[in-house]
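Heads up, there are several structures right after this.
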Structure 1
Amino acid sequence: MLTTAKQVIEQEIEGLKALEDALGQNFIDAVNLIVACKGKIVISGMGKSGHIARKIAATFASTGTPAIFVHPAEASHGDLGMITKDDAVILLSNSGETAELKDIIFYCKRFSIPIIGIVRRKTSTLVEASTIPFILPDVAEASTVAAPTTSTTMMLAFGDALAITVMNEKGFSKIDFGTFHPGGKLGSQFIKVSAIMAKDEALPKASPETKMGDALVIMTKKALGGIIAVNSSNKVLGIFTDGDLRRHINDNIVNKTLGELINKNPKTISENALAVEALGIMNKHSITSLIVCDENKSLKGFIHIHQLLSAGLSA
């Protein structure tokens with residue numbers, strides 16, 4: 001059984017290597033066509049090719065290129081209306097003669113909608129109809145009954161290569177990617193500090209002349225584990241934290257001022273930084289909060305580790 005499994009994987013690796021060698025000007029032309037497309041990318045295929053087409057559409061959509069999957073059979077019963085003159089179409093077919101694709105092909109030719117064909121047979125209807133045809137390498141399927149295996153793996157890899165190359169050409173960033181993945185662990189890695197920090201009335205802050213008795217009341221009320229000392233221009237002067245309170249518990253601090261006890265070199269972060277960067281700083285320095293300020297030390301916010309954990313980041 002392991003021998004069979006390894007043979008399948010080795011056969012598909014052979015197909016991927018052949019695919020890599022086959023990439024050329026037509027791949028570049030396909031990328032340029034998609035980058036220049038004013039509408040969306042419509043992707044279709046039947047059977048196993050259809051499953052791959054769905055995944056390619058999802059990859060395009062999540063990496064900055066609007067894309068949808070249209071089932072070829074449904075297209076013949078009204079879903080052709082989803083395809084507009086501003087769109088580009090990608091059609092997947094092993095044989096290039098998939099009957100269900102013919103109505104989409106006819107529709108695209110009628111309205112001059114460009115087609116990128118991903119096909120295995122050099123001589124086929126899909127190759128002839130494609131604005132940019134890409135012929136998959138002639139590598140055998142990884143089964144004795146020729147079930148779609150190597151061919152669909154090559155289609156999937158080609159789609160990934162196309163989507164990621166287009167993404168790079170568009171300058172799509174990690175932050176953009178996070179915008180399309182707001183849920184779960186993936187999305188949490190791209191949340192900005194500004195999205196979850198405490199700000200405005202929620203900020204625990206006071207002037208350095210504030211008596212510590214009053215400062216502790218503010219600190220307790222705001223419940224963020226510290227209080228920030230700021231001057232009249234809202235510039236950060238330092239911070240007093242729960243840890244500082246424990247260290248000074250026997251020093252009769254109530255009658256002292258906030259300015260006397262603050263740490264004047266607190267750790268800070270920009271509001272435009274990723275929240276995961278804030279977590280990294282906290283872990284590195286064994287602290288639980290960070291002051292958020294700009295390059296001029298003007299106070300913008302305050303972020304506590306509990307806010308990061310609540311947003312889905314893992315310590």
Structure 2
Amino acid sequence: MKVFILHPGKANYPEISAYSGFLTAHGFEVFDGDSAVYANFQYKRECVLWCIMGFYPSHAGERLVIHDYRSLSLGKLAFVKDGIKRVLNARSNVRIFQNERMREAMGFRDSIPSLLLPMGVPDWIFNIRDDDTKATPSGKFCYIGEMSRERGFDKVLAAYRDAAKKPTDTLVLVGNPEREIYDAFKNTPGIQFVGRVPQIDALRIVRRSEYAVCYFPYHRPHCFQTPTKLLEYAALGKKIICNDAPSNVHASEELGIQSFITGKTIFDDLPAVARSTVSGNDPDKLRGLEWTSVIAQSGVMSHIQAAISMRAYG
């Protein structure tokens with residue numbers, strides 16, 4: 001049985017490798033790509049089409065069509081774009097949402113069944129150990145992720161630069177910053193840009209640092225999404241500092257993640273962080289975040305197996 005994971009091709013989707021690994025382990029042959037790749041796919045009527053949602057106005061008679069809403073629309077008039085998707089996208093057999101807030105925001109009012117498939121973390125993240133981290137950069141604080149002015153990350157770095165802290169404290173930044181941000185802070189004492197590295201190496205840097213920093217936007221669509229890095233930091237057992245964005249607050253409360261929640265720029269009051277009793281997280285209590293577990297518990301496999309059985313015996 002073949003599964004094609006269709007995606008817009010404009011962003012990094014950790015779900016794709018997680019879905020692919022899970023389905024392959026269950027005996028499926030898995031393909032993925034954007035609409036241009038799928039146009040040349042020869043097995044459309046024999047496959048399960050799993051769509052990471054963009055705009056797909058038609059389908060080709062696949063055995064089962066899944067519409068998976070991992071995010072809402074970005075940019076100007078995002079609410080209008082989501083309305084267009086709600087009305088003009090082709091019908092699916094089942095819909096998947098990252099969480100209940102996202103399902104409510106999309107506002108479908110029809111009979112198509114829907115499932116919740118939350119964000120997860122790679123199963124192997126729980127096996128990263130201290131003896132794997134030799135010769136890896138480390139600092140007092142570590143941040144992985146987007147560094148853009150649109151998200152206000154320049155203000156975060158300015159707050160760190162101006163904060164009362166020890167001369168030996170270092171903030172290690174993993175990822176590719178906007179050029180303007182890099183130029184403004186590259187020579188700032190206590191700020192170290194590492195650049196983009198493979199995921200496992202990035203997590204090793206986090207493992208060696210004392211605090212993991214989760215900075216997440218407040219605005220749509222981010223206010224509906226679960227912060228992936230927050231989950232990864234928790235699975236590593238780290239002490240976490242995060243801003244009070246709704247998604248950080250919701251995820252910490254709903255998943256039992258220990259976090260020190262600060263204001264918008266995170267580093268305005270570093271002495272308060274030092275005085276706090278924030279503790280590291282217990283990875284053993286967070287095993288349910290493994291992608292294998294998250295996908296299995298969503299119920300999506302029952303829909304796939306039912307579609308296969310109907311075609312086999314229908």
Discussion item. Computing Kirkwood radius over Cα pairs in Å for each of 1, 2, which one ends up highest?
Written reply: 1
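Name the one structure among 1, 2 that FRET efficiency 1/(1 + (r/R0)^6) of positions 172 and 260 (r between Cβ atoms, R0 = 30 Å, to 0.05) of 0.05 was derived from.
On the way: 1: 0.05; 2: 0.95.
Of the options listed, only 1 reproduces it.
Among 1, 2, considering only FRET efficiency 1/(1 + (r/R0)^6) of positions 44 and 156 (r between Cβ atoms, R0 = 30 Å, to 0.05), which has the greatest calculated value? Write out the running numbers ahead of the final one.
Numbers: 1: 1.00; 2: 0.05.
For this comparison of FRET efficiency 1/(1 + (r/R0)^6) of positions 44 and 156 (r between Cβ atoms, R0 = 30 Å, to 0.05), the top structure is 1.
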Discussion item. Out of 1, 2, which has the highest value for distance in nm of label points 7 Å out along Cα→Cβ at positions 28 and 284?
Written reply: 1
Worksheet item: To which of 1, 2 does the computed value -9500 (helix-only ellipticity at 222 nm (-39500 (n - 2.57) for each DSSP H run of 4 or more, over all residues; to 500)) belong?
Response: 2
Worksheet item: Which of the displayed structures (1, 2) returns the greatest value of distance in nm of label points 7 Å out along Cα→Cβ at positions 12 and 100 on calculation?
Response: 2
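For structures 1, 2, which has the highest computed value of mean projected area of the Cα convex hull in nm², for residues 124-243 alone? Walk me through the numbers before you get to the answer.
Working: 1: 15.2; 2: 7.6.
Once mean projected area of the Cα convex hull in nm², for residues 124-243 alone is worked out for each structure, 1 has the highest.
Every number in this text was worked out from the coordinates using simple rules, so none of it is lab data. Since this is a predicted model, take the numbers as computed values, not measurements. Cβ atoms are built from the backbone, for glycine too; each structure is taken alone.
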